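Chemist: Alright, structures below, take your time with them.
Taken together, the values in this text are just the output of simple stated rules run on the coordinates, not laboratory data. Values in this document were obtained by computation on a predicted structure and should not be read as measured data. Cβ atoms are built from the backbone, for glycine too; each structure is taken alone.
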Structure 1
Amino acid sequence: MNLLAYPCYQWFAECTRPARAWAACLRASMSMWPPSTSTPSGRTLDAWCELLECCAFSHRRPPFGIDAVDVDGATVPIVEHAAAGTPFGTLLHFRKTLPVARQPRVLIVAPMSGHFATLLRGTARTMLADHDVYITDWHNPRDIPLRAGRFGFDEYVRHLIDFIRHIGPDAHVLAICQPTVAALAAVALMAAGGDPAQPASLTLMAGPIDCRVNPTKVNELATSRPIDWFARHLISVVPSGFPGAQRRVYPGFVQVGAFMSMNPDRHAASFSDLYYERAKGDAAKADALRHFYDEYFATADLTAEFYLETVEKVFQQYALARGELTVGGQLVEPAAIHRTALLTIEGEKDDICAVGQTVAAQELCSGLPPYLKTHHVQTGVGHYGVFNGSRWETQVYPIVRATIHDNEPYDRTADTTGAGAGTRYVTLHALLEARAAGNSEATGLLSPH
């Protein structure tokens, strides 16, 4: 374990804090007197100060900032509500404060990979127009006291099961990147146990279901060293002065630094663009870049046990793909899933989870009939483009929405009579199965009216 890494980082952050504060103060002073930034020299000074101000990691979750959403042409206010929670995470509900038509309930499973759940702000905002959205808002381990206990891979899966149960039966789960393995495991365990809260659909996006397929640099790094090496060199302890002092963690700043090292030229060019756009006076482009890096540099640690268990089980042992993954001593069997529709999505240019790694879930879920399985490869996008940006909104999201709505339970009695009593909730695939079995009532329900 690298005992000095985190304390040394924190010492450096504290030493450079006055310089960043000075830069922020100078920018604020200049903004109060507009003529100071109306000249080339003034804008240049402003740009230098901004670079100094933003070149640092923060460890606080930024706000989601989703105050309202357009639903069928009407602006509906949104409030954040903690529907459930533990010391390690909150089930955050984006509650609509005005009455709207019944919408499918969706749990977005955010990754624990160095960033906060707010990295999926754009994903959540897009989903909110047509869905009742919840998200896993994971807490920063450096703020979680040791007395809260451990949080490893098994605890992560148990959190997902508890959150799904809290939302209720026939919800929909959408997992992005790293937690696709845990989400598939959670749904498989629920199916094996006959849990009444099994979700109606499961969407897995750009995740490492089987890293043996088309291994990326990330996968090669994970297999280049034994797990003991990761424990000795990458695990540190939260320094004193924080609620989680002495907790063993994989620091978020290390993870984000590793991500940046994969594309150093791109990040260098982005900072150069930020400087020049601000110096030229193009506030729109500069503000967009600044907003991105404010979010990107908001880092969250991972508990040591979760990080090491994930590396070992997912990236080294390929335990789920090999049929060897256990949670709490129970074998995870995706073949036990029989009624949860599965959608897998990959990005053509994904250099973190390459094409082929996520679609592997389709073969693992051998108990599902073909009409409950869908796969999509989005052309022209990398990892983040699968769930964020213009192609997510215009090309990927319509597929996600269609899958969710096609498998959303609907109240047939209420639709036809408006009666509240004696209503029955069925799903389209349940009706198809019933009709295939010769159920005449199901045939009637599926007949056109």
Structure 2
Amino acid sequence: MAKFVSKDTVTQVKNVSVHDLAVAMGHKIKSSGNSWQIYCPNPNHGYEKTPDTYISKSRGHFKCFGGGGCGCQGGDAITYYSWSTFGEWDKDNKEHFIDCVTGVAEIMGIPVVYTDGSVSNNERRSIIRNTPPRPVIEDVEPQPDEVCDRVYRRFLSLCPMYEEHVQEWRTKRQYSDEEIVAIGLRSIPREYSEVNSIIQTLLAEGYSLERVPGFTKKLRRNGNPMNDRDWYWSIYPSGKYFIPVRNELGQIVRMRVSTGRPDSKYAWFSSPPNIEFESDPSKMRKGGASSGAPLNIVAPYQVLQAWEPGVEITSYFRADFVITTEGEHKSHISANKLKILHASIPGSGNYKGVVPTLKRWGTKKLAIAMDMDALLAPEKKGGKNQYVFNHLVDFAKQALDEEGIEVVIWCWDPKHGKGLDDLLLGGRTPIEIDLRTKERRPVSLALLLT
């Protein structure tokens, strides 16, 4: 006869914090502002160099932002255990729910009390994982920023500019030719012969590709993984074109790839080694490094033209007012239109590093301009994506309360554009909401440009 877990047991399990469960499960965790930062618990996520899953300290919610997000998210220990064990959360599967409740109870030492009064001191039936646990792999430290900058700049100078991509930049993005050159946009070579020619040039000129994210050694067909001569340098992944990512010293420290895929439009130029766990020789990689997900410091193109690598941005441009938004094109277009410095974040809600950067710059005012489709959710109660909204509020509070920075949110009618770039290209401006006073006011371009 089937037994049912008591409400009291379920309540006790739900009262377990995600943080405490993660610690009890042996997951590596560290404090990061108003959140805890961990590696994604989803065994299907893939392999990460940096932990890009965040647990809110105030609300206990967790969400993965790595690689654009793998779907791993939830609001309690039960969902966290489910993602960690099964690689998914199926809220409609009652048996799945009970497995998760008893699983958390076992880890946390909570006796499972059933509705018939019987008690199981964590002697539960065996649970079969849908996916094997991810192996723990030592991080490979990328080369210093100045080394990556030199390699990327020379590499980009050798890459082509295909006409179809130039037309996209000129029409869809409305970049001038000067802006295209200043940003550093380049096409990804399509043919192996093109890639190999560029790689050989870099090597002949003395550039080391070891541990530069995006560059990797691949195994020749029918090659022996134990024979160094059977490995050759290449790039990973492929796509349409490159978008450089700069730090606050103007160094190109990473690159984004426009993939051309509707399901995942952008990816990092990243090449974490996988030889320790990959069994398919055709997919083996070594010698590279993960890109991580750093901030992209974006200034108007006139500043990019003059910016010498290694020189702090504040030597060229004011940083008293900064805009943060998501996406490389959005930031470049907005920075060029508004003549304001942008700190572009690598994913909606992934604000790590923003506040310390603003503090170094002495920033007085910050405008947060997230995509309206990320913030709004008409089908949900309140009409907003609560999780993204909560992350935004946590971030804003950190900037307001800890650093005294004036924080405003820029928003607009989503009919006028998904992102800030769409809005500005359409000749419109956002509405500004002051988080301290709740005052709403239209943004004046005339005042911004003075």
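Chemist: Which of 1, 2 yields -8500 for helix-only ellipticity at 222 nm (-39500 (n - 2.57) for each DSSP H run of 4 or more, over all residues; to 500), as computed? Intermediate results must be reported in sequence, preceding the final value.
Modeler: On the way: 1: -12000; 2: -8500.
Derived from 2, not from the others.
Chemist: Have a look at 1, 2 and say which one yields 18 for relative contact order in percent (Cα under 8 Å, 6 or more apart), as calculated.
Modeler: Numbers: 1: 18; 2: 11.
Going through each structure in turn, the value belongs to 1.
Chemist: Given a value of 18 for percent of Cα pairs over 43 Å apart, point me to the structure among 1, 2 it was derived from. Could you put the intermediate results ahead of the total?
Modeler: Values: 1: 18; 2: 21.
Comparing all candidates, it corresponds to 1.
Chemist: Right, next: Can you spot which of 1, 2 the value 3.9 was calculated from, given it is distance in nm of label points 7 Å out along Cα→Cβ at positions 94 and 366? Mind showing how you got there, number by number?
Modeler: Values: 1: 3.9; 2: 4.7.
Source structure: 1.
Chemist: For the read-out FRET efficiency 1/(1 + (r/R0)^6) of positions 118 and 206 (r between Cβ atoms, R0 = 35 Å, to 0.05), a value of 0.00 was computed from one structure; give its label from 1, 2.
Modeler: Values: 1: 1.00; 2: 0.00.
Of the options listed, only 2 reproduces it.
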